[in-house]
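No lab work stands behind these numbers, since they all come straight from the coordinates. Given the structure is predicted, the values throughout are model-derived calculations rather than measurements. Cβ atoms are built from the backbone, for glycine too; each structure is taken alone.
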Structure P
Amino acid sequence: MDAVDGEDAENEVVQRQDARFGKAHGLALILLAAALALAPWAAEVTRDSYRCFVLVYAIAALTWLPLVRRTLPLAKTAVIAIALRAMFLFAQPLLSGDVYRYLSDGRVSASGGNPYAYTPSDPRINHAEVRSIYPPLAQVVFRLVHTMTAWRLLLIVADIVVIVLLRGKGGLAYATCPFVIIEGTWSGHLDLLAGAVLALAMVRRSGVAAGLAAGLKIIPVTALPALARGARDRKRFFIAFALAVVLPVLPFLGGPIMPGLGVYAKSWIFNSPLYDAVRFVLEQIPTKAIWTHHPLRFELISDFVYRHLHADFLTRAILGVLAVGAIALTRRVTSAIAALLLCSPANHPWYWLTLVPSALIERSRWLYVALSMPASYLLYRGDSRLFVYGWVLVAVAAAREP
């Protein structure tokens, strides 16, 4: 027994030594800060291709890697986090216009309107013709915080909360993560807030926090089976989760709720190697021709078959089944989120913000898949999908748990 205790103590000392922050790590942090400072300029000068931005981001990501397992006192970590994010506090978002939708929805709500029943006029909003897809709890937050600076300050506060939750188990990695800073503070994506609340649910085993995370963004719903397995009282956990999800919906009853979600689910396709692969296979099968010429076809269902047995619908259905199966079987929050995102026909890089805190909590290699996702900005201007997918697939292969 003494030998075992001695071995554990020795391992703890080795881990502390490995986590020391030395001069080389200080240099990496300086280079990381320099690369982040260049990111807005790089995005602006090559906005038609994003190539310069992706190159600068890659430099930032590489300089971050030596910091992943390092630790610093909480106060120093928080100061570094705030300093890196302060560079983007007043910077114009250039990679995505989603944050302008949040602010527009919030102003409509604050003025007494229904954010689900209007069409925004701000030209910076992508797909303004589609009604808001964001859940009711998100709309409540937008109503409270609907200026750019205040929204970014809220996200910075959420980041500090995550750093406190992580402390010596990835706090510095999160504080300096270029993916979090670029897609969170700069682009202002809601997914960061959902990821922070999900981290709280994991650390505190809280059904309320899990429900609030799912109420902010749908992605954290995938974590429910894994979180419930670790709950002390599953019945109480599910009740708390349900109440946290349902209560914010009540003020919106009687009108449309998330009306744009259906359009998104049926139409959006982006950066999904699995979707492209499955659809390619299905397009080689003449499904409609087989049905049309089959002697046993039935007129009562022929219209449904004609409308649905096409490659896009079948691909989405197959990927949906795969995602549900993987989510139900996994015992890890990060694996559940990754299963949904990899099976999603639309896989925008910022969706992976939800996964980053949980990946650090679980020491999951899916963190590096999230880190690779900004390479997909190259697809916006028609760069080779094989090139971009290659980076993503390498990251996915590296993320397989040992």
Structure Q
Amino acid sequence: MTTKRSSSHRAEYKKLPPGFWLKLRIKTEQFLYHLRYCFHKFSSPLEMWAMVQKNGRGIERDLHVSCARQYWTIVWMVFRYAIHPEHYYWFRLFLPGSPCAGDYVHPNVHSARVAAFIRNSGADITKLTDKSRFAKFAAEFGLEAPREIARFEDGSIHWSGPEQLPHYDLFSKEAAGGKGAGAESFEYVSDGHWRTYHGVLMQESTMLQDLLEKSKVRPLILQEKLIPHPEIQDLSPGGISTLRVMTTRNPKTGRVSIFTVVFKLQRLGHITDHWQHVGHSSLVDIETGVLIRGRYRDLDKSHLHFDIHPDTQARVTGRQLPMWKELVEACIHAQASFSEFTSIGWDVAITNRGIVFLEGNINWGTRSPQQVSCIPFTHSNYLEDYRCWHHSIQWTWANLPKAPHYQGWHL
């Protein structure tokens, strides 16, 4: 014999904790994402073994960790933490005492968090993504940015000053691109002629016409070419070595701090020092501004360090960066000025005329600073500040991040 529930019982059943269905959905997506990711990455064990053979031989030779052991450790980490197999080499997880694999923040997970921020915060991200707008806001906040000569868009030119090119070295790049997209260097020769990085000699009219044609695909900006500070000239052959300074702001307390700084080395044969193209970086001691041993981006060199610049043979390890106190103060001020953003990755140059901000990145890459430092972001105050922002947003089913929270991102 069955009995009907009383109306009071039904009322109690309906009184679920606030956000119950939202939390249930997050947990379900977590599980399905983890399951799908594991089987996707483990669907080709032979490819994974080939990756170990390619990148693990040096580790086997120098650190006596066999390729077989590397392989089975990667398999376990893929299933346990749903990480990409390459993370084993990125973050040197083959070393004894290394942090937990799940503590590192995957780039895709961070990108999902940023996408959620953009959808929910209402912040105007073009203040950072558009380099022309960024320069204007930087000037308003008392920050130095590269002088813009002109902007090229849809086959037309918009001058920022006199309608002619100044007779000094220039630099062009995409107005809203990343990773050094569209970068070109123009060295002033004489008599209104410039030489590109690849040795092509151009006069002013030819150079402008070339930039106008390229702008039909994507907008470009033409700026002054920055000159490195004399004390780091030997670390910047052919260009300028810049720093990626990671800052964060706690939305509850307003506290601003720097949690990672990476010095990116300029190399001969490259127009920019971007990590993806050059792959040589050094961690910076935040307290002192002293360079720590450099790291390679290449997986087969993940167990190695370098102490000198590969092109100039200049000493890297132990070098004191000039104007360090000024740089720290400028970056703290910059994050406080762009206060609507929880965290920004600043590209900063120490030049012959002071600290210059090239751009600010809201979707800063997580690989470079974590790979160079071997310190997960979840071990810094960044995660605490992100949690404060996350809990301040009224999440609904429609604006959930696409990738679920997992590993070090349990919020």
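Rank structures P, Q by Rg/Rh (Cα atoms, Kirkwood Rh), for residues 240-359 alone and report only the one at the top, that is, the highest.
P
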- Thinking only about distance in nm of label points 7 Å out along Cα→Cβ at positions 24 and 96, which of P, Q has the largest value? Q
- Task: Assuming 2.6 is distance in nm of label points 7 Å out along Cα→Cβ at positions 224 and 352 as calculated from a single structure, say which of P, Q it is.
- Result: P
- If you work out FRET efficiency 1/(1 + (r/R0)^6) of positions 128 and 384 (r between Cβ atoms, R0 = 30 Å, to 0.05) for P, Q, which one comes out largest? Q
- Query: Here percent of Cα pairs over 14 Å apart, for residues 144-183 alone was calculated and came to 50; which of the structures P, Q was it taken from?
  - Reply: P
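To test your reading of the models, identify which of P, Q gives -10000 for helix-only ellipticity at 222 nm (-39500 (n - 2.57) for each DSSP H run of 4 or more, over all residues; to 500) when calculated.
Corresponding structure: Q.
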- Comparing mean count of other Cβ atoms within 10 Å over residues 112-119 across structures P, Q, the largest value goes to Q
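Suppose Rg and Dmax of the Cα atoms in Å, for residues 56-263 alone works out to 17.9, 53; of P, Q, which structure was it derived from?
P
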- Query: A value of 102, 56, 41 was computed for Cα extents along the principal axes in Å; which of P, Q is the source structure?
  - Reply: Q
